[in-house]
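Take a look at the structures below.
Please treat every number below as a calculation from the coordinates, not as lab data. Note that the structure is predicted; figures quoted are calculated from it, not measured. Cβ atoms are built from the backbone, for glycine too; each structure is taken alone.
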Structure 1
Amino acid sequence: MAQRQEILLEVLALDIMMYLKLDDYGNVYVVGMTEDGNNFGIFPHVFGNPGQKDVFLIKLNNSLTSILYNDVFASPNNDVGYAVDIKNGRVLITG
């Protein structure tokens, strides 16, 4: 019997997913808002100084078995990621 692998993303009431997108390889990008930028997800890369609300971006592989990256984009202001797109290999976030 094949062993099943699972990914656990601890989502608190402070984290809200706003949008998800698949790239050409089937990888999944999830963008949204967190109120705990320093402690979001597993080993987040935090860019900036977290404020009350910060943008998060998670990339999962196409089989949903690995987190490829987990980033937080922060400022002292309220920041929310509303959508994500992939163009020419670049990730674009609107918010």
Structure 2
Amino acid sequence: MVLSGALTVEHAPQLKQRLLAQLEAGAPVQLHGHDVSQLDGAGAQLLYAFVRDASRRGTTTRWISASRELVEAARMLGMAGELGLTEEALAWRP
């Protein structure tokens, strides 16, 4: 699943719909966030709920890539660990 642009309150409804559709598919999810330019509390909460609910359903999620902006915002919000964002994801660039 490719995430890009601003994952903010302004885009929350669209992000929620995309995440719900992916969750309903039930397949393992690879998250590509190398083009995310911004993350706010609303976007982080949606991503957290997605990762949490996927885990509860037995669906694995894994970050394949993450922008510096995404990782730094998640860290500032204290959610990098909960979202599964690691240095490994940050290191990959397309």
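Annotations for the structure displayed:
- Among 1, 2, structure where relative contact order in percent (Cα under 8 Å, 6 or more apart) as derived comes to 26: 1
- Identity of the structure behind -15000 (criterion: helix-only ellipticity at 222 nm (-39500 (n - 2.57) for each DSSP H run of 4 or more, over all residues; to 500), calculated), options 1, 2: 2
- Computed 1.8 for distance in nm of label points 7 Å out along Cα→Cβ at positions 24 and 56 - originating structure among 1, 2: 2
- Cα Rg over 2.2 N^0.38 Å - highest-scoring structure of 1, 2: 1
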